[in-house]
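Asker: What follows is a set of structures for review.
Values quoted throughout were computed directly from the atomic coordinates according to the rules given, and no laboratory measurement underlies them. This structure is a prediction, so every number in the text was calculated from the model and none was measured. Cβ atoms are built from the backbone, for glycine too; each structure is taken alone.
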Structure P
Amino acid sequence: MKKRIADEVEFELSSGNVFADLGLPGADKLQIKSGLVGEIRHAMRKLELTQDEAAQRMGIAQPKVSGMLRGDFSGLSERKLMDCLNRLGYDIEIRVRPSADAIGHLKLAVA
């Protein structure tokens, strides 16, 4: 990360992945999960669903919904989160393409 100084305060620019910036293992997957949960939260608001109603539609227990909305993704795979979005009326499209780098990257794009 690049260091900058503004108003005599030194700071580092983000890489765009806060989980990687914090040095957490599995940062790419955490960023994907976080983005998917953000869309689930958005869908729940748009559909005006309570946690109980959302849990029923998504096929998971209400405590899992509560934990998910608080950032606890344990026990929820990316696939399960995508399934939850499908059940809330979202289409999921996965696109695979060659990377310019030696090792590719995971990226979530929301329309």
Structure Q
Amino acid sequence: MISLPVVLISIVLFFVLFFGIGFLLNMLLRMSWIMAVVYPIVCLFIISNKKMISYVQAPGESFQSLFQRIMSLAVADVVILAGGLAGAIMSGIAIKALRKRGYQMF
């Protein structure tokens, strides 16, 4: 069982982490929603305990295992990952707003 302060700090950390990564990727690649699109793949890397090559070599077993792990996530884990998704989405909104106001990043 995770304590409430740990969950709150983790939510803030995931939000800030993925906001920052998304902001930098959006600036460099000039695609406003790149991190919001990539974030679900990052979540699968976080959740999965299998090597990525196993999804090619034994896809049935690997995807079944991944589905089982997703279904067994605790509410706190889902909320923390949702905080990261919110950060990724907010980075896209921030870049769009800055570009609309005339700021050209790279």
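Asker: Suppose you compute helix-only ellipticity at 222 nm (-39500 (n - 2.57) for each DSSP H run of 4 or more, over all residues; to 500) for every structure in P, Q: which one lands on -26000?
Answerer: Among P, Q, the structure yielding -26000 for helix-only ellipticity at 222 nm (-39500 (n - 2.57) for each DSSP H run of 4 or more, over all residues; to 500) is Q.
Asker: The value 0.8 for distance in nm of label points 7 Å out along Cα→Cβ at positions 26 and 98 was derived from one model only; which of P, Q is it? Could you put the intermediate results ahead of the total?
Answerer: Values: P: 3.2; Q: 0.8.
Computed on structure Q.
Asker: Can you rank P, Q by distance in nm of label points 7 Å out along Cα→Cβ at positions 10 and 66 and just name the one with the largest value? It would help to have the intermediate numbers written out before the result.
Answerer: Working: P: 4.5; Q: 2.1.
When distance in nm of label points 7 Å out along Cα→Cβ at positions 10 and 66 is calculated for P, Q, structure P comes out on top.
Asker: Quick check: 31, 28, 12 is what I get for Cα extents along the principal axes in Å, for residues 34-81 alone, calculated from one of P, Q. Which structure matches? Walk me through the numbers before you get to the answer.
Answerer: Details: P: 25, 20, 18; Q: 31, 28, 12.
Derived from Q, not from the others.
Asker: As an exercise: relative contact order in percent (Cα under 8 Å, 6 or more apart), calculated from one structure in P, Q, equals 50. Which structure is it?
Answerer: Among P, Q, the structure yielding 50 for relative contact order in percent (Cα under 8 Å, 6 or more apart) is Q.
Asker: Mean projected area of the Cα convex hull in nm² computed as 9.4: which structure among P, Q? Show your work: numbers first, answer last.
Answerer: Details: P: 9.4; Q: 7.9.
This value belongs to structure P.
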